[in-house]
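Only the coordinates and a few stated rules stand behind these numbers; no lab work does. If you're wondering where the values come from, they're calculated on a predicted model, not measured in any experiment. Cβ atoms are built from the backbone, for glycine too; each structure is taken alone.
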Structure I
Amino acid sequence: MNDNHTHSPATRLVIFGRQGAGKGTQCNRIVEHYGVVHLSTGDMFRAARDAETELGRQVAPIMASGGLVSDELTIAIVRERLAEPDVRERGFVLDGFPRTPAQAAALLEMLGDDRLHAVLNLDVPLEEVTARMKARGREDDTDDGIAKRLALYDMQTVPTIEWFRERDLLVNIDGLGTEDEVTVRIFDAIDSVLAATP
């Protein structure tokens, strides 16, 4: 934990990054350093399903069939999770949400006066993330599979990143270099945003 909490008791962040950009590692470091709650849509869907909440019952069959959860249902589950005490008290780093401009607009509306501090975009060139994914050697990391997933990201997620950029919320982070180098850049970016927050 560090002393940045003087500015805002709860730090509110969103992180974007293509597969292979190292987002998982950096999320863990942000959580450890700032004491925020890591919120990934997958975890939220599973928690809602396992708790058998009203929304969880709606999401269960979609997850079972491998379908895409609608904006509406995703937003409702995120809204429920953001209202919980741990998140309100400690803040969050959202990972995998918002995926669409509609979800982004809903997020800002949900937060109201508790504005987002920063939307981090872990920027790693396509050739580099492709090389990293190939190096992992996972079964689904075929050339075709990788290309499809990256194309889907560009189609679905990049417009959302642009949406945040237009609203001056986006902080681009150079994702090249060692994990530690990237972490330093991320912490510097978050610290400067927090320092500027009234």
Structure II
Amino acid sequence: MSGGSTDADHRAALVAHLVEHSVRRGDFVLKSGARSDWFIDSKQTACDPDGILLVADVALGVIPSEATAIGGLTVGADPVAYGVAAVAATRGRRLRSFTIRKEAKDHGVTGRLAGALRAGDRVVVTEDTVTRGTSLFSAVEAVQALGAEVVLIMPLVDRGGTCAAMAAEAGIPYRPLVTAPDLGFDFAGA
């Protein structure tokens, strides 16, 4: 996008990229077991060079200035966290990135953390797509257990519409970059 682009322009371009590259129509069974006539494989945007630049444009417009790290539960958070941190570095903004493993590693550097998270960091927890929020909140708990503070929960796409209430209950700001209604669909629910 050009230097005169607004946050709204970046967000519209991100929505368009997601619709073109990541949204699939058909008959799908979601992780929850529910059926849906649409699916979003947002990694098709987050792993695309043009797509991750759009993700970073929008994300960097919402990430609080005090944030020092970005990450979440592997594999969903990986392309978003690593891509946003890399693009941020090219723009003079330092964000360390990390992954939380689903299970603790028992060899080498043990535990669930992989990457540059430090105790005391102010963290943005991210994920590519969230429906129910279980992965996001697993990452939140792991980050807090490692001594860091979660300052924002920021999924690329909120498909389910239930995470905002969960974040509010936890006292953590919540800001999805795109929602199901932005893509032309109703929230999937739990």
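If helix-only ellipticity at 222 nm (-39500 (n - 2.57) for each DSSP H run of 4 or more, over all residues; to 500) computes to -17500, which of I, II did it come from?
On the way: I: -17500; II: -10500.
Answer for the origin of the read-out: I.
As an exercise: semi-axes √(5λ) of the Cα gyration tensor in Å, for residues 48-95 alone, calculated from one structure in I, II, equals 15, 14, 9. Which structure is it? The value was obtained from structure II.
Figure out for me which of the structures I, II the number 1.0 belongs to, where distance in nm of label points 7 Å out along Cα→Cβ at positions 88 and 112 was derived from the coordinates. Don't skip to the answer; put the middle values down first.
Details: I: 1.0; II: 2.1.
The correct label is I.
When mean count of other Cβ atoms within 10 Å over residues 80-87 is computed across structures I, II, the figure 14.1 traces back to I.
I, II: which one has Rg and Dmax of the Cα atoms in Å, as calculated, at 15.9, 50?
Here the read-out was taken from II.
Of the structures labelled I, II, which one yields 15.8 when mean count of other Cβ atoms within 10 Å over residues 56-63 is computed from its coordinates? Comparing all candidates, it corresponds to I.
Going by relative contact order in percent (Cα under 8 Å, 6 or more apart), which of structures I, II comes out largest? Before the final figure, lay out each step's value.
On the way: I: 32; II: 18.
Structure I comes out on top.
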